[in-house]
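Right after this note come the structures.
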Structure 1
Amino acid sequence: MVGTFVAEGVRNARKHADPTRVAVKASVESGYVWITVQNDGIRPAAGDPGIGLRLLELDADQLGGSVTTTRLEEKWEVTLTLPATDLR
């Protein structure tokens, strides 16, 4: 799940943005794992999330986690949150 998420986050940055930088960050706190893929290639909003993110959301939900997307001032990020005990 984590590898698929990172691959999709990087693929989306390359396909839907013009990044000069893509960063992958991971942390474990309070029994949860957070994986974030962030890029600085903001383009105007393209509409609803595509099938790749929707499938990741379903997979995360089955494991008790979630996927969120956030547009910051100069960055776009997608974050996977999973209970640490469910990593396989």
Structure 2
Amino acid sequence: MKANLAPSWDLTTEHAASSYGQPVLVNRGTGEAFGPGDVLIPYPSWGYVTAAMAVARLAKRKRLDADGAALVEQFVGLLPVRGR
């Protein structure tokens, strides 16, 4: 499955870095893949954020079908919850 979140970013289970059906955030220009806890700069104006935070922010701006929304929920939900 794949969801296009922005011109430069896909969330997908079709990349080699994805395993056991876990989605990764992929930079379409470079092919680099990120897990939910990885830190990156999605766009210069955003500064450093985790990939999960980037996906959550990108998804808010996009109309996703049910499969895309499920990928986002799965990816964002992979982050550990602190304080528990």
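Every read-out reported here was derived from the displayed coordinates using simple, explicitly stated rules and does not represent laboratory data. As the structure is a computational prediction, the values presented were derived from the model and not from experiment. Cβ atoms are built from the backbone, for glycine too; each structure is taken alone.
Quick notes on this structure:
- If relative contact order in percent (Cα under 8 Å, 6 or more apart) is computed and equals 30, the structure in 1, 2: 1
- Read-out FRET efficiency 1/(1 + (r/R0)^6) of positions 40 and 64 (r between Cβ atoms, R0 = 25 Å, to 0.05), computed value 0.20, structure in 1, 2: 1
- Origin of the derived value -10000 (helix-only ellipticity at 222 nm (-39500 (n - 2.57) for each DSSP H run of 4 or more, over all residues; to 500); candidates 1, 2): 1
- Structures compared: 1, 2; top value of volume of the Cα convex hull per residue in Å³, i.e. the largest, recorded for 2.
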